[in-house]
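What follows draws every value from the coordinates through simple rules; no lab data is involved. All values derive from a computational prediction rather than experimental measurement. Cβ atoms are built from the backbone, for glycine too; each structure is taken alone.
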Structure I
Amino acid sequence: MKKQRAFLKWAGGKYSLIESITEFLPTGNVLVEPFVGAGSVFLNTDYDAYLLADINPDLIALYNLLKTEPDAFICLAKTLFCEENNQRERYFQLRDEFNHTRDVQWRAALFLYLNRHGYNGLCRYNRKGGFNVPFGRYKKPYFPEAELWFFAEKAQKATFVCQSFIETFAMLEQDHVVYCDPPYVPLSPSASFTSYAAKGFSENEQRHLAELAWQTAVEKRVPVLISNHATDLTYDLYQHAVLQELQVKRTISRAGHTRQRVAELIARYEPHRLARKAG
């Protein structure tokens, strides 16, 4: 299977970790992702069906439009990728328009525009819910037409829902496999660069996710895989899981030479192992 890139730029995207993640994903009929993000794992696996959730309504609205109206959406989005719109003042005009429009298709097209023209593909909102990523200053932003069409075709096997990870875990059944890519625990107190959702993602939510993963594997016998930064906190959170540490290149920087390797932690909640331990 040829490795497939997502059409969105995404801070913390899993394209570079696909081989490691798919190595640990067990077999099953349905892959469930409570934090689908740009969808790299979805795009590079081959399950019978997918349940893909995210708390970001703009992301899910875009995915559903691409699934149901790919021709119209791709044509509209393509009109935004022109030299005139790759200017700082124009970017801020369109960002303001995105923050005020109620037209679903136009807002989705603007979301893709902002993703490709904004700084490093960040997706960040202020406390009032306004998208506030600065202009990226790229020479010629790439319009990912081939990637959009690939996603649209594969999306026919997927159900996209805007809901919390708690609601998604409540939907799990025995033929499901779960992969969680939550907003990462900061490497340091000053390293929390983004608020992906207006309310953020707290340490209590990180802890609740770990508890749900353990409970799901033990009680529903559904395997759960979680990725996060390797920190003292995550080693504590995932103490009941099988842990694998990986080194990956990651920074939020446009200059490639500033990228550094950071430790990534893969936590595997395996029903058969946890059942023996509980017994």
Structure II
Amino acid sequence: MKVKYFYDAMTSTFSYLIIDQESSRCAIIDSVLDYNIYTGNFETTNADIIIDYIKNNNLRCDWILETHIHADHITAACYLKDKLNAKIGIGIGVKSIINYWVDVFNLNKKILSEGKHFDKLFEDNEIINIGNLEVKILATPGHTACCVSYYVEESIFVGDTLFMPSSGTARADFPGGSASILYNSIKKILALPCKTKIYICHDYPKVEGEEQCLSTVEIQNDNNILINKNVSISEFVAIRNKRDSGKKPPKLIYPSIQVNIRNGDYGEKESNGKQYIKTPINF
């Protein structure tokens, strides 16, 4: 197996390409669509870099995988599916996320509520294949209710569930989030063999340009500032809740959630033929 990462500095996001070198099949994890918050324009620069890599290396993409509904960047899944003819998968917990946010944005619940914009809603411990590679889906909720991690060979792709040891973990104050559930999900990950590689989705180092995306179970257990092997669930919940108290929402939360619950689709056109991103007032 080969892992290729792509980094978007604007949203501090790592996207991944998992490659089965024997079959030349691959999967994309946590893609990014470029969005200009000031103009409302979407661009596909980051997605096109991944597409070019796939084509230049004669690969075939089987899956476009999401670890959860992101609130800090917009997925390029819909665009990538159109260009690569791949299936899109996410955890089955996405239904609860969708049902919450369709009311906030007054969207079409009948169309969205069952998650039909996604090709596959994964159950915990479900297995999928990327060529000859077996990928096990592990439900790892807590940051959101739909978070999953993708465990393949000796690597696991955890989305926002864990950060690098110096940053700790993701927040747990989004709708459907829970610090105690997050703790248990992380402990599930950290119970894997100690040499298991952990690939994260975001890194926020103090020095720009020193972003990292890879640690191991052993390193996290020994060094994570919030949830190492010596931290109890009560200690973690107290620290996590204190950190999250009064925390500002991500600046792209409204465009991200609206597009991401539709799997990267901008939504229905209105009577004037245009599409819109809604911002709820005093929400």
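Calculating relative contact order in percent (Cα under 8 Å, 6 or more apart) for structures I, II picks out I as the one with the greatest value.
18.8, 65 is what came out when Rg and Dmax of the Cα atoms in Å was calculated for one structure; which of I, II is it? Going through each structure in turn, the value belongs to I. Given structures I, II, which gives the highest value for FRET efficiency 1/(1 + (r/R0)^6) of positions 26 and 138 (r between Cβ atoms, R0 = 35 Å, to 0.05)? Sorting by FRET efficiency 1/(1 + (r/R0)^6) of positions 26 and 138 (r between Cβ atoms, R0 = 35 Å, to 0.05) in descending order puts II first. Where does the value -7500 come from, among I, II, when helix-only ellipticity at 222 nm (-39500 (n - 2.57) for each DSSP H run of 4 or more, over all residues; to 500) is the thing being computed? Traced to structure II.
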